[in-house]
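What follows is a set of structures for review.
Nothing in this text is a laboratory measurement; each read-out follows from the coordinates by a stated rule. None of these values were measured; they are calculated from a predicted model. Cβ atoms are built from the backbone, for glycine too; each structure is taken alone.
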Structure I
Amino acid sequence: MADDTGAHAGTWALPPHLAAPTEAPTGDEVVDADEAEEFLRIFHGENPDAGPVERRVAWVRTEIEMTGSYQHTTAELSFGARVAWRNAARCIGRLYWRSLRVRDMRAVRSATEVATQCVEHLRLAHNRGRLRPLITIFAPEAPGRPAPRIWNEQLIRYAGYRDADGKVLGDPRYVDFTSTVTSMGWQPPRERGRFDVLPLVVETPEEGPRLFPLPRTAVDEVRLTHPDHPWFAEMGLRWHAVPAISNMRMVIGGVSYPAAPFNGWYMGTEIGARNLADADRYAVLPELAERLGLDTSSETTLWRDRALVELNRAVLHSYAEAGVTITDHHTESQHFLKHIAKEERAGRKCPADWSWIVPPVSGGLTPVFHRYYDTDHLKPEFVADPEAVERGMRGCPAHYADRRPVQEEDQSKPVLWAYLRGPKHAGVS
């Protein structure tokens, strides 16, 4: 029986790619049975109604010996995904880890089906502006059988176009990725802009990489205005509502899930202090400072700081006006310390990377600044593979250029595009 996120209860049939081979598998692809057992003991320890752990461990060890991998139950998969978020040392928003909704899409294999479910993920996560933490988990890797993967860093990202003079229109972070998908057949809008949504690139072992432009109805964007300066809207800034990270590998008990897009919601500074403000991203602070009438003749005037605060005010104001969930860095810092206290009361460590937890604005004014954190590496986990990072930033070599992209009209048949509102919390901003 499925809930409104498509998650299924009960048992899940063994997929073909985990069927027992004729010979016992060997090599690096074989799941570490000890890591599997460690996870199972964590799962049963926190879920006493799950049944005898020794029986489950014996079953899994036998399955690994026969197939090189093993199948998570629906309960194990959901728990593992939530704990992977709980263990994410770079995420400040982990107070809500128990609320993560899990969509079990392990049976999905084709690129079209993966893309379709990614669009459905955006619809469900958006929830008409009341964003909800959500993860969609596609097939795991198994010995001799690679799994589907998504090249994009996030399901929604903006193109970057470099002209002959070296100037960039759009997001400089994705200039190379934009060039790659263009060589593969993607056609940018006739009039290129600063916020052109990139297509999804889904790669499967059977089909290779394929392009899937996101339908317009799947991408809710918030146009930025300012509570005190009506002219701010003239800057033409906007950002998308759902920050769905899509190129991180999730590893649960030794089983690797290369495609498992997940989202929370944005903290305002991710947009206002990084995406739009960083010198190697949209770099809007000089223009904003000029419009504010700030003295930019010297760094001692703190014009960057003053412009940055106003930009972040605009982000928080605009998302609130649009009815889209967002949080501020002061509130989230307090929530994170509450999360640490809850974990300590439960007898668990809470790993944290100080350089990521401390907000990029007013760090010293937040309580997360003035303390040390555990740096232990805990599993289950989300992993940023170097190869996946390379794909997300630059795409892959141009020999994929002869593959025909799937255009938006092709997607209208398998997918019923649901309503979103109209015209990101963890990881990459």
Structure II
Amino acid sequence: MLPLRLLAVCTFALFASAAAPAAAANARPTFNVRAFGATGDGTTKDTAGFQKALDTCAVSGGGEVVVPAGTYLIGSIQLGQRTILRLEAGSVLNGSGDADDYPMVDVRWEGRWQPGRRALIYADNVDHIGIVGPGQINGHPEVAKPQNPRGVVVLEPINCHDVRWEGFTVTQGGNWATHPTYCTKVVIRNVTITGRRDGIDVDSCKDVLIEGCRIDTGDDAISLKSGRGLNGARIGKPTENVVIRDCQLRCTRFACIGIGSETSAGIRNVRIERCTFDSHTHAIYIKTRTGRAGVTENIVGDDLEVTAGSFLRINLTRGGNTNTADDPVDGPLGVPEARNLRFSRVRMHGKALVQATETLANKPILGLSLTSVTGTCESGIVLANVRDVELRDLRVTGFTGPLIKAENVTGKGLPAHD
């Protein structure tokens, strides 16, 4: 039986199926960017026209800013309160390549706040916002990086409530496609993302639905984070109540779904269902290290189609980079924990089923379940330092050696000599 805390996930799953910004429920005033000076000719910078339309919408009490068909060259723009940016069919937003078009602000990068260039589409401390419609948003891949170590994120809401991204396509530029940070009630639905970097990075957010998305990236397709080191632990904003369902995820390195390595405030109550994974490396990768702290718990996956180097890798000893700016959590409180990880109905085609040897003898994983697995793999399940394991109905072929190798592991379904 799952802990009662997972009821929060189930409740949110029901709520999120119909989620949309409350302000969008009734007829809303519209503001066409062309009426505010945007040209859509692909060469004239339309930043000012977009921002005028967005500002007018917000001060008017909210509504929709409509982007008709055309190609719009823009620098950073900012969404206001109760504002929906509607991208009509044939509309293309291209990010400028000029660094000066992206003002310097405080940005969250690798779990820490630092100066950096503002995102192409940015929101800060506003509610009931969205980007919807079949248009396309293209970040610029080569924005100059003085005082900007992270590059420019395409979409970044910070401290926002009721956020909806739906129906459009994002081509990444020099950084992640979307990075909601400190947000609540986030819905990302039927969005297509391609590029070299991460697709969706959920950073210290609560009540998140990622549904029906197609993501093809060079780095993590989806990454869940909650801060790094002492700073992240002190702020204490976990990522929790996340549903990822009906998504097609592909990546060429790292993972289709990365959990960590910034885990300092905790990552909990995550449900992954009816997703397909295509990765040269890992379908799901749980990663952190001593000094990062935090608890990763209640991670549930069901009905998953996997073609990958491994289905699941757990690395609690050396996940993520380390440097002198880490400001780690010292002592026992800095040791990360993982518990209640449950996966069922997995169809696997790849090299390794589960790799979980980079673990901690002094803080074993508590609760790992893998049931109803079919398919092929070259190697099976390798575990170390795990308590309360359940391995059941494993019907895979193609592996050499034993299907299960375990050291300092207890539970059900283990080899008899263990």
Structure III
Amino acid sequence: MSWLDYFQNATKLVNKKINSKTAIVNFAPEYFKKLTKLVQEYNKTTDGKIVINNYLVWQTVRSLTAFLSKPFREAYKGLRKALIGSEGREEQWRYCVSDTNNVMGFAIGAMFVREVFHGKSKPKAEEMINEIRTAFVKNLRNLDWMDEETRKAAEEKANAITDMIGFPNFILNPNELDERYKDLQIRPNEYFLNNIRVSKYTLRKNLEKLDKPVNKTTWIMTPPTVNAYYTPTKNQIVFPAGILQNPFYDMENPSSLNFGGIGVVMGHELTHAFDDQGREYDLHGNLHKWWNNATIDRFKNRTECFVEQYGDIEIEGRHINGRQTLGENIADNGGLKAAYHAYLNTRKNSQDQLPLPGLQLTHRQLFFLNFAQVWCSAITPESIGLQIDKDSHCPPKYRVIGPLSNLPEFSAEFNCPKGSKMNPADKCEVW
């Protein structure tokens, strides 16, 4: 299999010259070695070549199913139901909004931000991030398994993490927004072709980044997205406007609910900088060894606790893969701890101390309640099975139970008996 031919064909769209001396960053060398061997094996026979051809045709059709005629969409429903237990029926207007957002998310984002994003949310979120960062760094200083040199470097990395909150400023400037989409052609009554044009437009935009300096202010997610992420190569955390809404966050909520909601998400993304993969990147986003060997060994020993703890969880006769979910479990546990400690130390006004009507709960308990509430979900057994096979995250229920059972402060607030499910004798902790 000629990877040179592959890359030369892949970059034709932007006339990029690739030769045998071109340096290419391979993030998964073992995968590509095995893929090459697999393709070569199938290419030895006519039947094998037919299998590869059928696979490529199938993947192409499958990826375009939503844009094809009704018979294709109906046929896909059967596969979807087998995989996740649902045919995925959706009201047409919702599908249209979702599809338009996928294509022109920053244009939709401009409307979303003007309509629902409170202007003061951005500085308040910045303040929360800094408080959670401070709590995380304070926890760093109390770890007995880190050597001083690595601890100092980790502290520098935590303080160097940059953030982007809400939305990129250009979306509120109509001229800049028009400039972004000027090369994208959308024509009436050409739905399928419009989506092909979108794919080419997106591919071209990505290929044009080759050999150019990394733009650390580029947004991957659009403003309405209810999600967040950490980029290790940029040492950056991003929180779109979509997640700065209830139940994660509201300007009128007491701080207990906000820290239990968006605060834990912030702590989660920050902790990704120090999970089993993020820890390998330094404060500048460069991949190299900056930890002491003894500290690495102690870190790995501690993470094995998570591998075993989550691997013991059985759902419908199947066990969670503790190694596959390790990075997310480290972030879930570290994020909850950092956010809770930040909440304890944040300045609280008189309204913050008022009880919520109808609830006999303290605000410390409300912190944990809102953390759990944001993970409420209805999920089919098929979806859980697929998640166990493929996802780096645990099913939602165990993203609540796992971190809470490992945090002594939770069992103290709710008086969980020692040795009970939510207050086990053996707890796991890294950060």
Quick check: -9500 is what I get for helix-only ellipticity at 222 nm (-39500 (n - 2.57) for each DSSP H run of 4 or more, over all residues; to 500), calculated from one of I, II, III. Which structure matches? I
Computed 25.4 for mean count of other Cβ atoms within 10 Å over residues 242-249 - originating structure among I, II, III: I
Calculated from one of I, II, III, P(r) over Cα pairs in 10 Å bins from 0, in percent, for residues 186-377 alone reads 7, 26, 32, 23, 11, 1, and the structure in question is I
Going by distance in nm of label points 7 Å out along Cα→Cβ at positions 82 and 106, which of structures I, II, III comes out largest? III
